[in-house]
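What follows is a set of structures to go through.
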Structure P
Amino acid sequence: MTVNLLEHDLESLAAFCERLGEKRFRAVQLFRWIHQRGCSRFEDMSDLAKSLREKLKGVAHVKAMDVISQHISADGTIKWLFDVGGGNAVETVFIPEDDRGTLCLSTQAGCAMGCRFCSTGHQGFSRNLTTGEIIAQLWFAEHFLRKHLKRDERVISNTVMMGMGEPLQNYSALIPALRMMLDDHGYGLSRRRVTVSTSGLVKKMDLLGVECPVALAVSLHAPNNALRDYLVPLNIKHPLEELMPACVNYLEHAPRDFITFEYCMLDAVNDSDAQAQELVQLVKKYRNSVSWCKFNLIPFNPFPASGLHRSKPERVQGFAKILSEAGITTTVRKTRGDDIDAACGQLAGDVVDRTRVTVRIARQRSSELNSSPLDVPSDAKI
């Protein structure tokens with residue numbers, strides 16, 4: 001059985017070449033051919049020794065996952081559904097902007113976090129992706145786009161681990177993939193332009209800051225523990241008293257001087273003026289100034305199983321105004337790819353639910369319908 005070289009970062013590839021009796025510079029050449037040029041045929045790698053090319057044919061290959069479907073939105077957003085085997089599929093989204101091209105990558109088939117507003121979380125969790133499966137999304141998208149757009153230079157300038165899954169729950173596969181994105185012999189992306197999003201795995205946040213500091217986005221979505229317990233169940237294990245100090249600590253290593261807080265705007269759940277003021281106080285509690293963080297307000301993308309609704313535009317603007325007037329940099333995310341279900345929280349490739357999340361959520365919803373409309377704790381301040 002041959003090895004997919006997309007699984008190897010440069011150090012790992014150098015060790016692989018060494019086992020073949022080759023020197024490190026051959027690994028650098030090979031790495032460049034694969035990631036910078038998108039080459040998958042060893043016979044086309046013209047500056048590699050013919051003897052090495054023959055060796056590689058017998059022990060290795062370069063291949064992305066099979067594409068199940070591709071959808072191109074009216075706004076230029078592209079969504080791919082990749083087959084990762086075992087009845088599972090993951091989604092990847094390219095978002096073009098005037099000044100950048102952003103690729104949203106998946107790190108797991110499904111997600112075990114169970115956040116109330118996320119369709120991926122409602123479908124359950126099957127397995128972690130391998131390093132090769134994570135980087136293959138970038139490898140495929142970058143070189144497809146170069147051909148599609150007829151460009152020789154790099155198309156993807158930013159990557160965000162905001163697709164399917166909780167990236168830090170797949171830490172061991174994530175780190176080598178990040179290193180490939182950052183490597184000058186690979187994709188040469190800036191640490192400021194590679195973002196890992198997390199729902200708040202505190203210990204892994206600490207590790208990431210030491211081992212591979214990139215930009216960090218934290219899914220906050222609530223100003224207090226009671227409401228966040230309801231919206232982001234991980235908060236029960238890692239409440240705000242643990243999460244917020246971990247965010248401040250991450251700044252010691254971060255390539256940017258702020259942490260981004262993602263905040264999904266849910267009608268009559270977390271979008272009141274009082275909750276905006278509470279967020280301001282939460283931020284001030286853990287540092288003297290408010291400049292250490294940025295808020296990205298995300299219009300909720302409804303799906304039937306959630307029982308939740310999108311905040312009205314005027315409510316989002318009112319909420320943003322309170323944060324901005326308090327000195328907090330605040331943006332409202334533009335919805336992209338709505339017509340192909342590629343917007344934030346909508347990714348839901350087919351997943352074999354091995355954690356029975358869908359069953360647990362159905363039971364919870366049934367319980368809620370027999371009590372209050374949302375069964376939000378009375379002290380959650382909605």
Structure Q
Amino acid sequence: MASIGVVPSMLLLLLVGCSARPLYPLPSKMENKNRQPLQTSRPYNVAHRGSNGEIPEETAAAYMRAIEEGADFIETDILASKDGALICFHDVTLDDTTDVEEHKEFADRKRTYDVQGVNTTGYFTVDFTLKELKSLRVKQRYSFRDQQFNGRFQIITFEEFISIALDATRVVGIYPEIKNPVFINQRVKWPGGKRFEDKFVETLKNYGYKGSYMSKDWLKQPVFIQSFAPTSLIYISNQTDLPKIFLIDDVTIPTQDTNQSYWEITSDAYLNFIKEYVVGIGPWKDTVVPVENNYLQTPTDLVARAHACNLQVHPYTYRDESLFLHYNFNQDPYTEYDYWINKIGVDGLFTDFTGSLHKFQQWNSPISPDDEDSSALLRKIALLISNYKKK
């Protein structure tokens with residue numbers, strides 16, 4: 001497990017001990033014309049739930065670490081609390097990644113609900129107010145990852161997530177997911193008959209996110225909106241022209257809102273339909289290149305067909321650990337990145353290890369005098385040559 005090095009001073013403010021108003025900076029409204037722009041010349045490095053290979057997922061610390069490591073976009077899942085606050089959290093239940101079971105005051109909150117046709121039992125975000133959720137602390141999902149940060153960080157809101165991106169020293173995009181919208185709309189009600197999707201788009205608008213893909217406004221504050229629910233993406237298309245990504249699950253899992261099969265939503269007819277609403281698809285990578293006995297099989301033509309429809313392809317999820325690397329890659333994540341970027345030709349990658357993807361792309365990108373990292377490398381080379389000549 002890689003060390004995270006020196007912890008930034010702001011990160012320390014997010015440790016347990018903060019009370020009252022969180023000490024996050026509020027989303028900045030000031031324009032900083034000197035910020036380095038978003039790179040658009042190579043596939044996007046999307047920090048999946050932050051740099052969660054190192055720090056517990058969807059926490060401020062994980063996102064700040066991902067930005068430090070070179071993420072182009074920080075990705076999050078948006079759910080809702082009982083009182084309608086939008087939060088950054090992946091599971092509809094709190095059990096796997098928080099200390100909720102240690103809070104005796106919440107012992108009576110365990111429920112069983114139908115979630116996408118499955119009876120699910122646990123502590124659900126929709127049964128807790130934002131204040132109650134803030135009293136919990138987040139822990140690492142996987143036991144084989146670093147556990148030293150368990151209990152240090154709290155759940156953050158959508159607005160706090162936005163603030164982290166807007167206050168970065170360079171332009172960093174956000175990549176929020178409308179998570180489980182059917183379930184959330186069943187359990188949480190907002191004034192005026194508003195839906196989960198309405199509150200989601202309203203929040204983005206409040207903080208200046210606007211514009212179609214690659215427009216001047218979009219490049220200033222980049223965002224991709226993602227969802228596994230096609231009806232949600234179509235619904236919000238009437239509210240914003242921000243670019244959207246249609247997420248695609250395993251071949252065995254139908255869409256959560258329209259009950260369509262994988263084969264239907266990846267057909268040429270459906271890609272031609274959905275391209276009117278989205279700029280790309282986000283498939284699980286093992287559906288793009290099937291796997292058998294942990295070996296890659298012949299790649300499908302999904303990427304080629306999506307590109308023929310002018311749709312980007314951003315597969316998920318890339319992880320450095322040997323447990324997740326197919327045998328073809330000899331336990332080397334850089335070999336996996338090379339395969340997906342240079343052979344399969346994807347346009348973005350969701351990764352748990354932002355730093356390793358950034359290093360791979362820096363090592364394999366043409367050196368540009370305008371690139372900060374490349375300029376530093378050129379200076380080092382010049383210094384070495386200069387020292388050699390003196391001898």
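Every read-out reported here was derived from the displayed coordinates using simple, explicitly stated rules and does not represent laboratory data. Note that the coordinates shown come from a computational prediction; the quantities given were computed from them, not determined experimentally. Cβ atoms are built from the backbone, for glycine too; each structure is taken alone.
A few comments on the model shown:
- Source structure of the calculated read-out (distance in nm of label points 7 Å out along Cα→Cβ at positions 146 and 242, 3.0) within P, Q: Q.
- At a computed -8000 (helix-only ellipticity at 222 nm (-39500 (n - 2.57) for each DSSP H run of 4 or more, over all residues; to 500)), which of P, Q: Q
- Given 2.8 for distance in nm of label points 7 Å out along Cα→Cβ at positions 290 and 322, calculated: source structure among P, Q: Q
- Origin of the derived value 0.99 (Rg/Rh (Cα atoms, Kirkwood Rh); candidates P, Q): P
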